[in-house]
Structure I
Amino acid sequence: MDTLYLKTLLAVIETGSFSRAADCLCITQSAVSQRIKLMEGRYGYTLLDRSGGVIVPTMAGELVQQKARVIIDQEKELFGALKMLPLKCNISFCCSPCFATLFLPRILREHILPKSDSLDFKCRHSTTATALQGLREAEYNVIAVEHFSPLRTEPFNVIPLPNDEVVFVSNAKLGLKSEELELSKLLRHQLVLRKEGANTTEQLAANLALFGKTIEDFRGVINLDDPNLIKQTVLAEPCIAHVSRLLVNDEIANGSLRAHTVKGFNHQRFRSLVISRTSHGDRRMDDFIQAVAKTVQRIMSPVRQKVIPSPHCPSLMKPAATHRAPVLYLKKSHEIASIAPDRCNSCP
C-alpha cells in the first residue's frame, strides 16, 4: 500500500479529527475519509473508533499505527540513501550520419547499453558546423566531427582520431576500371552524395573548385542523407557516389563497387573528438571518451589508409608520414590531464 494512506491514518490519530487531519495534509475531509475506508477495507478491520468526541485507534488501528511509523521511517532512510548515490552521467553526443553508421552501433553495444543504469545518453546527427555550434552553446558536451581543413576548436579539448579517406565509388556495371581517373570521366555520370553542408559534399566542392568545376557539372545529382541508402543506390543503379572508403570497404573488396581517386584531389579527411572542458572529472565521461577513441581505432585498423598529418599537428604543411594512434592520459582523479594528438615522425 502507498505510504500516503499510512500517513493519513497517522495524521487522524495524532489530531483526533478528520477535519484537522485534512488541514494538516492540505486535502479535503472527504479525501481523508475515503483513504481510511480504503485501508479498513484492505485490512479487514476497523482502524478508528469514531464513537467519542475524539477519534482514537482501535486495537487493530494501534498495530497498524506502530507498523506505519516503521515503514515511513524506512522510506525516509531509503530516500536519503538514494540521494547519496551519484547522479547519472549526462552524455550529450553529436556526430555525422556517416560516423553513426560506421561506429555508433559498436559503441552502443559495448559501452552505452551495459552501463545504461549510470549513463543518460543522448545522440543527434548533424553537420560539422552545426555540431561545433551546439558544443559552444552547451547543447552537446562531446562531438565527433569529420573535417578536411583545420578546425577552430578553442576553448575545447580535441582528440584526433584515425584519418579517413573519401573516394568516388562506381557501380561495376559502369566499367570504370582504373583506380585513378580523369575528372572528365567522372563528370559524365550521375552522382549520389549527401546534402549541402555535409563534410563529404563540402570537400568535393572544394576539390572541384581547384579545376574550375562545381557539383552541378556532373550529369545529374541525387542528394540523400542516409549513408547506407547512398551505398545501396550505387549498388543497384549505374551511378557514382562520393563517400568514406570505410563505408564501402567490403563492397570494394568483393568487386561489387569500384573505388576511384582523381589526381590533384585531396581525398584525405580527419576525424576528431571535440570535448567541452566542463565534461572532465567524471570517470564515466572519461570512459566514454576512451571507448569512442578505441572503437574508431579498432574499426579503422584493418583499412588501408594513406595517412597525412592531422591539422592539429604543428607540421601540417610537411610531407605525409605515419601517425600514432590517439592516446588519452588520465590522472588518478579521472581528469584528462593532456591529450596526445596524432603526431607525424617529423614532429618534435
Structure II
Amino acid sequence: MATDLSKIQTLLVDADLNTRRILRAMLARMGMDKVTEHANLTEAAGSPATIDLVILDADQAEGAALRWIHAIRHGLTTLNPFVGAIVMTWNPTQQMMIRFAGSGADDILVKPYSPKQVQDRLVNLIENRKKFVVTSDYIGPDRRRSPREGQVVQLIDVPNPLRLKCTGEFDRVNIHELTAHAAQVIDSEKVIRHGFQVAFLVEFALPGLSVHPPEKRAMDHALRAAHVLEDLERRLPPGDLRLEATTHIRRMENLLGILKTRGTLPADEVEALRREAHALMGLTSRVDDPEKRMNEVLAAVVGYRTRLDQLTLAKTTEAAASAGGAGA
C-alpha cells in the first residue's frame, strides 16, 4: 500500500523540547510536516477535530496523558474519538502497561526509539489497525489474545483518518458521517454494557449493604454505579427507551444519593435499588430471558469475588513471607 504521509495532521505533546525536536525531525523525514506541538496537556486541550494522529508522552502528570486518551475515546474532548493515538514512555513498568492497555491508545513507543520504530508504528496503524471493542469502562482497539468462553463482544470498524489520507480516500468520503455512524454503534454497545455493569455493581454490593454499618467495599462499588448511570444516560437514543430508562436512572440516583449522604440504606431501599438496577438492565440488554440475565450477573459477581479473594490471599502470603524473611 502506498503510504503518503504528507496530509496527516499530527498533535505532538511532550514536556521535553529536545524530544519534540527530534521526533518532529523524524516525522518530517517521513513527509509529515503538519505537526502541532505542545509541552503539556493544558496547551493541547481544545485541539481541533481535524487532528489525525496524537503522539504524547505518557510519563507526565501521573498518568494524565493516558486519562486524556481515555477521555478522547469516550467523546469527552474536542478531538475525533477515533484519532490515531501513540504514547511514549521512558519506563514501561507493569503498571504503566496496564494503564496503557486500559486507555484505548493504539500503540506505545519506548524511549529512546529509532526512526524505523516510529515508522513501523505508523505503518501498522495505517495498514493493520485493530477493530474497536467496547466495555463499560473501555473503548479502543481489541487487544484480547482470545475471547473468554461464552463471551460475545462486537468488533467495531471505526474510521481510520490516517489510512484514508494516505490512500487518497479522505476527500471522497464524508468523515463526519463515518465518525457519527461509528459513534452511534459504540453508544449502543455502551448502553448494553453499562446496563449490565450497574446490575453487577449493585448485586456485588448487596450483601455488604445489608449489614449495619455497611461494608466499605460494598459502599464503594454501589456508589460507582452513579458514574456509570451518568454515562449511560448521555448515550441513550431519543425515544421510548430513553424515557423509560431515565425513570429507573433517576430512582437509582436518588437511592445512591441517600446512601452517600447517610452512609446506609434501609433494607427496603436496598431491595428497591436492586429492583431498579435489574429493570434497567432488562431495558438495555440483548437477552430477553430475565432468568438468564440474572444468572449472567451472578456468575460475573462470583468470578469477581473469587479474583478478589485470590488477590487478598496472594498479598497475605507475600506479607507473611516478607515477615518471615525479616525475622530469619
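Bear in mind that the values in this text are calculations on the coordinates, not laboratory data. What you see is a predicted model; the values in this text were computed from it and never measured. Cβ atoms are built from the backbone, for glycine too; each structure is taken alone.
For the reader, a short list of remarks on this structure follows.
- The maximum of distance in nm of label points 7 Å out along Cα→Cβ at positions 213 and 237 over structures I, II, that is, the highest value, falls on II.
- At a computed 0.60 (FRET efficiency 1/(1 + (r/R0)^6) of positions 77 and 277 (r between Cβ atoms, R0 = 41 Å, to 0.05)), which of I, II: I
- Comparison of I, II by distance in nm of label points 7 Å out along Cα→Cβ at positions 117 and 221 - largest value held by: I
- Of the structures I, II, the one that 21.6 was derived from, the read-out being mean count of other Cβ atoms within 10 Å over residues 165-172: I
- When relative contact order in percent (Cα under 8 Å, 6 or more apart) is computed for each of I, II, the largest belongs to: I
- For helix-only ellipticity at 222 nm (-39500 (n - 2.57) for each DSSP H run of 4 or more, over all residues; to 500) computed as -19500, the structure of I, II it came from: II
- Looking across I, II, the calculation of distance in nm of label points 7 Å out along Cα→Cβ at positions 125 and 261 that yields 2.8 traces back to I.
- Structure (I, II) behind the derived value 1.28 of Rg/Rh (Cα atoms, Kirkwood Rh): I
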